[in-house]
Structures are given as structure tokens and as C-alpha cells.
Structure P
Amino acid sequence: MNHLKKSEHYHLKGGRVVKTTKCKGKLFNLVWVTSILLVVVPAAFGDNFPEKPVTIVVSTSPGGGLDTAIRQLVPFFEKHLGGKLVLQYQPGGSTAVANTIVAKSKPDGYMIDAVGEPHYQLTFITQKVSYTIDDLIPMGPFSCDPGVYRVRKDAPWNNLKELIDYAKSKPPRTIKVSVSERTSGNYLAVKQLEEATGVTFNIVPFGGGNPARLALLGGQVDLTNAGVFNSLSIAEKSKVIAVHYQENRWPELTDHARTVNQQLGTKLSNSISYNAFWLPAKIKTEFPDRYKKLVKAFHDALTDKEYVAQMKKLGLEAQVVREDPEPHDRASRELLKELEKYKDLLLAK
């Protein structure tokens with residue numbers, strides 16, 4: 001070993017190579033571990049993730065369609081993740097409050113954003129938000145909900161055409177319509193209906209889907225725009241008078257109502273919302289293994305046989321949707337471009 005400096009000494013100790021170096025009169029023992037696999041890796045590797053509960057920041061109030069869909073999925077998500085999930089409700093700003101919290105959080109996998117879409121995409125158009133489209137990345141959607149129009153059981157209208165004809169015979173804003181948020185897919189759908197029919201509604205946002213639906217039952221409004229599935233909670237005391245989709249694929253759940261376009265001869269685009277999970281974008285580079293683990297556990301939960309059986313038993317199997325992060329991210333950006341076309345309509349008073 002003549003290539004070594006005379007002041008350095010190497011010897012075996014306990015199966016390890018130990019280098020003893022004399023420096024300024026002091027000895028420093030530098031231990032070289034022969035197997036790099038034994039070196040402790042940083043926490044970013046995520047071997048033990050999650051070591052504490054993961055928080056799902058829910059962008060709506062408790063009891064709504066998003067909350068219900070999450071609660072149905074959580075037990076199976078926990079099963080495949082191997083950790084606990086806790087829900088934290090942060091309604092407001094049509095998902096903007098929750099988005100801001102998660103976008104500004106440490107991207108370590110311990111905070112997930114739960115949003116409705118297109119509510120999430122609409123925040124970029126209708127509000128001055130502190131986050132950008134690049135600050136969050138999707139894990140993917142987990143449920144969808146096509147739009148419907150509901151009235152109370154005792155309402156005099158049997159279909160949407162009858163209601164529109166009635167509205168045309170009365171002063172503007174006679175018909176009160178509840179929506180979840182002013183910056184929501186519900187609101188956009190009603191504004192498109194106004195534009196197509198020439199009717200002017202009194203549109204009332206209620207700060208969430210559940211309050212908007214309950215407002216119908218309480219007599220505060222005459223009509224509500226909601227989802228096929230998230231409005232099932234009021235089905236016994238209300239009736240569907242139109243489906244805002246290209247066809248009615250859910251006749252048993254929608255009182256066999258005809259579509260908006262069939263009744264009115266219009267060519268309105270589909271109204272459909274998605275519930276989805278998003279993460280701080282930097283997790284993909286700073287904690288890539290945690291990101292992969294979260295996405296895998298999420299998608300494994302969606303295809304879990306027990307979860308599928310549960311949703312089928314509830315009659316909600318058609319609500320479940322699965323899409324990988326990358327295509328959903330692309331679709332989200334395309335949707336944002338499409339919604340930009342309706343900016344003036346959305347911001348109109």
C-alpha cells in the first residue's frame with residue numbers, strides 16, 4: 001500500500017475498514033462502511049411514509065357531494081396507503097381557500113387538496129389567486145357528476161320547457177335558482193341556459209352544494225342546478241325536470257327526465273363536474289417516492305374490489321372515474337383554455 005500517505009492507517013475493525021488520520025495532534029476516526037446499502041437514506045426516499053396522518057383539505061363544507069365521495073373512498077385509500085387520512089374542511093372562494101393552503105404547504109405528501117372541477121379551474125379566471133396552474137399537480141379524479149335541474153315535488157312544472165315558458169311570461173328574475181358558488185360549473189350552466197333562452201333568472205350562490213340544495217327544499221329558491229349523484233339526498237322531496245348532458249344515462253335516478261337540448265332544441269355543451277385530488281407540484285421532484293406511493297395507493301383504492309362492490313350496492317358505480325395524473329393535468333389545462341371563452345359571461349352581474 002505504498003500509495004497511501006504515511007500519516008494514514010487502515011485496518012479492519014468489526015468487519016469495517018477504518019481509517020485513522022493524524023491531524024494537528026488529534027486523531028479522527030473515519031469509518032468507511034463497506035456496503036453503501038447500509039447507509040441511512042434521507043427521509044425524501046419515503047420508505048416509512050406516512051409516519052403521521054395525511055391531511056385531506058376539503059374545499060367544501062361537510063355533508064356535500066365532495067365530502068360524501070371522499071368518505072366513501074377513504075377507508076380503501078388508507079388500506080392501500082398504510083396510513084391514516086384526516087379531513088380538514090376549508091370551504092370558501094370556490095376551492096381557492098383550500099387550493100392556497102395546499103399550494104403553499106411543504107410538498108412532503110402530508111397535505112392533499114380535494115376539489116371539485118371545474119370549480120378549481122374557474123378560480124384562475126374569476127379570481128385573483130396567489131397560486132398558478134403550475135403550483136399544483138393532480139393525483140387524478142375519483143368521481144364525476146353530470147348536471148341536472150331539480151324543483152320541489154309540488155312545483156307546477158313537469159319539465160324544463162314548462163318552467164322556461166313560465167319564466168318568459170313573468171318579469172325578469174322571477175325564478176330564483178340556487179347554485180353552489182358564483183364561480184362554479186353550476187353557475188356557468190345556468191348562465192348558458194339564460195343566454196340560449198333569453199330568460200333572466202335570479203341566481204343565488206349559497207357557498208356550497210349542500211346549502212344550495214337545501215335552499216330548494218326550504219322554499220328559498222324555485223330551481224337548483226346540481227349533480228345527478230350529489231342531489232340524491234333531496235330526491236324524495238324534489239324531482240328532476242332536465243338533465244344537462246348529451247343523453248340521460250341515469251333514467252332511474254333522474255325521474256326519466258329528458259335532456260336540456262331535447263326539450264329546448266338548444267345545442268348547449270355538457271355540464272359535468274369531477275371530484276379530484278391535487279398535490280403541491282414540487283412533491284414530484286422533492287419527494288418523488290412519496291408522490292408515487294400516494295398516486296399508486298389512490299388508484300389501487302379506486303379499483304379495490306370491496307370499494308367497487310360498495311359503490312355498486314349504493315347504485316353509484318357510474319359515478320366512479322379513474323384517470324392517470326398526466327392526462328388529467330393536460331385535460332385540466334385544456335379545460336382552462338375553454339373556460340376562458342366564457343370569462344365575460346361568468347363575470348357578468
Structure Q
Amino acid sequence: MRAVILATAATPGLEAMAGRTIPTLLPLIDRPLLQLIVEQIVAWGVQDLDFVLHHHPEIIEQFFGSGTRWGARFHYHLVRNPQAPFSIAKTIALTREQRILLAHEEFLPCSPTPWIGPEPAGAQESSLLTFPTPAGGETWTQWALIPIDAWAGLDPNLSLLSLPDALPQPVRYHRIPEENLLILRDFKDLLSSQRKFLDQTAIPAGFPGRPNPEGIWFERNVEIHPTARILPPCYLGADCRIHRGAVVGPYAVIGRECLLDEHSEISNTTVLPGTYVGEKLELRDAVVRHNRLVNTRIGGVVNVDDPLLLSSLSQPILLSWMKRTASRTLGLLLLVCLSPLLLGRYLAARLSQS
């Protein structure tokens with residue numbers, strides 16, 4: 001079996017946080033969803049993966065490389081029209097694989113999947129993976145298992161959403177519970193998917209580590225002040241600093257190298273890597289990256305100009321924070337050193353009055 005991952009979309013619902021990268025590579029928990037998809041497919045035993053790209057292909061190719069890091073072989077294909085991703089179908093069909101596993105960059109099924117198991121040689125039945133909608137219908141995850149003959153016969157101009165009707169019959173449909181599916185199309189999806197992860201209903205195969213018995217994920221080198229409160233479930237990334245009186249959780253994901261200052265409160269929020277959260281700042285139902293905040297309840301995007309509220313942990317901010325901390329420490333030391341003198345003057349004044 002060979003996997004074909006469609007990564008042609010620009011994912012406009014995530015553009016607000018892309019910064020210098022692309023939305024496809026924004027982290028979900030601690031790594032991009034596209035990487036989680038790759039690791040899950042490799043865990044299923046697939047060693048040849050083809051990426052179908054359109055939007056900034058060089059960034060994705062540089063990120064994943066040849067695939068040796070995962071013990072697999074990666075191949076890259078560029079399509080001119082992202083609405084017609086099957087223009088490369090015949091090229092991939094030349095590999096003589098029996099079946100094609102079609103995957104999409106915005107969805108990741110995380111439950112045991114019997115539909116991906118072995119099939120008899122020469123089987124000509126396609127399988128589509130769906131999940132139920134609140135209205136009682138079914139939505140295609142844009143994941144499928146397609147026999148090689150059916151794959152080779154796809155129209156080069158076929159759109160992705162037209163694929164189910166274009167496949168030769170019979171076509172089987174397999175349902176996955178929505179709580180076992182990670183979805184990343186916009187920021188509401190991001191918070192919803194992180195809740196599924198923290199509730200442990202959707203954990204990708206091969207994801208490193210497990211939470212402690214209370215439901216808290218700790219990465220390496222996390223510093224937490226004794227007065228801070230960590231409310232499960234939540235995830236604390238590597239090299240985080242959580243200061244006095246801060247409250248983290250429930251359903252908070254703190255990316256690597258973040259600093260939460262005194263008495264900040266974070267719940268149902270993703271703090272992306274390298275972000276400073278200022279004193280007494282409360283974040284709920286939000287996604288923040290450096291000085292940019294997305295409120296998922298109202299759909300608003302705000303750039304915060306005050307670096308003491310939200311900012312990047314760049315060198316100037318670190319220096320500002322260190323100066324402020326040093327100033328407070330120096331003030332406390334001066335108070336301790338001068339307290340005997342102040343006490344003596346106070347007692348002398350009282351004696352002179354008496």
C-alpha cells in the first residue's frame with residue numbers, strides 16, 4: 001500500500017496565526033497536524049508517502065525532507081490547480097502498488113481502523129471514511145482506500161469532493177465517531193481537537209508520552225512556581241515557565257518556550273510556542289501567538305500593542321522582563337538591608353515623643 005497525502009489547500013481559516021510559516025504547519029499540541037498524519041500512516045506500516053502540494057511546496061518539502069527521520073520514503077508532486085489534485089494519479093499508479101491510501105491534511109482519524117486492514121489480492125472495492133454530523137448526516141473525511149486500477153482511471157480534472165461519485169462501484173462507507181477525529185480547518189477546530197486530545201479520545205498512533213494520573217502532560221524542563229495551580233486536563237510544552245499565582249487549565253495547551261507571568265489565567269486556550277503572557281491576563285476560548293490573539297467565541301483577531309500583555313519572547317522582551325525582575329529583587333534586598341535603620345529611627349522618634 002502507498003499513501004497519498006493531499007496538502008494543496010492554503011487553509012484560510014488559520015492564516016491569522018501563520019506568521020513566517022504556513023497554516024498547514026501550525027502546531028496542534030506540540031507538532032503540525034500534517035506531521036501527526038505522517039507519523040500515524042508510518043505507524044500503520046506504510047513506507048512510501050506521496051505529498052501532493054500547491055501552496056508553498058518548498059516549505060513543506062524542507063520540513064519533511066526525504067523521510068529517513070521516520071524510516072520511510074517521501075515523494076513530492078506539485079499541481080498547478082489545487083482543485084484538481086488527481087492530475088498526478090497516473091504517475092503514482094506506475095508504482096504498481098495494490099492500493100492507495102488517500103489522506104487529507106485537515107483530518108486525522110485516531111481510532112482503531114479496521115477499514116485499513118489487509119484485503120484479498122485483486123480486490124476492487126473502494127472504502128471511504130466518514131463521520132456523523134449533528135444534523136444526522138454523514139461527512140466524508142477525505143480519507144479513502146482506493147484499488148490501484150480505480151486510482152489510475154481517475155479523471156485528471158476531477159475535484160476532490162467529486163471523488164466518491166467517480167469511483168467504480170461497489171464503494172464501502174466506514175464511520176468513525178467524531179470524538180476520534182482530529183480536525184483542523186479553523187481555530188474553533190483547533191480548540192475542539194485539543195480537547196479531544198486532552199480527553200484522550202483522539203491520540204494519534206506513535207504520539208510520545210502519556211499524561212500523569214491527574215491528566216496533565218509535562219514535557220521536559222518545565223518550571224512551575226509552588227503557588228501556581230495546574231488544573232487538568234492540560235498540556236505544558238518543553239521549557240515553559242509558569243510564575244507565581246498563575247492558573248493553567250482546564251483544557252489549556254501551552255507551547256514550548258512560553259512564559260506565563262504572575263497571576264495569569266489560561267483555560268480552553270492554545271498558547272503557541274515562544275509567547276509571553278503578561279501579569280493578571282485572563283485568556284479563555286482563545287488562540288494566541290506572540291502579540292496576536294484570536295477569540296474563537298466572536299471570531300475576532302486582535303494585535304496587542306502592549307508588550308507587557310502579550311508578546312514574543314524575543315531578546316528585547318526577555319531583557320525587559322529581566323530588568324523588571326531585577327528591579328523588584330533589588331528593591332526587596334534594599335528593604336531588608338535598611339529595615340534595621342528604619343526600625344531604629346522609628347523607635348528613636350517614639351522615645352523622643354514620650
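Values in this text are rule-based calculations from the coordinates and carry no lab data. All values reported here derive from a predicted model rather than from experimental measurement. Cβ atoms are built from the backbone, for glycine too; each structure is taken alone.
A few points about this structure:
- Answer label among P, Q for the case where helix-only ellipticity at 222 nm (-39500 (n - 2.57) for each DSSP H run of 4 or more, over all residues; to 500), calculated from the coordinates, equals -7500: Q
- Given 17.6 for mean count of other Cβ atoms within 10 Å over residues 284-291, calculated: source structure among P, Q: P
- Answer label among P, Q for the case where Cα Rg over 2.2 N^0.38 Å, calculated from the coordinates, equals 1.34: P
- When distance in nm of label points 7 Å out along Cα→Cβ at positions 164 and 300 is computed for each of P, Q, the largest belongs to: P
- Calculated for structures P, Q, FRET efficiency 1/(1 + (r/R0)^6) of positions 92 and 260 (r between Cβ atoms, R0 = 25 Å, to 0.05) is largest in P.
- Test item: relative contact order in percent (Cα under 8 Å, 6 or more apart) calculated as 11, pick one of P, Q: Q
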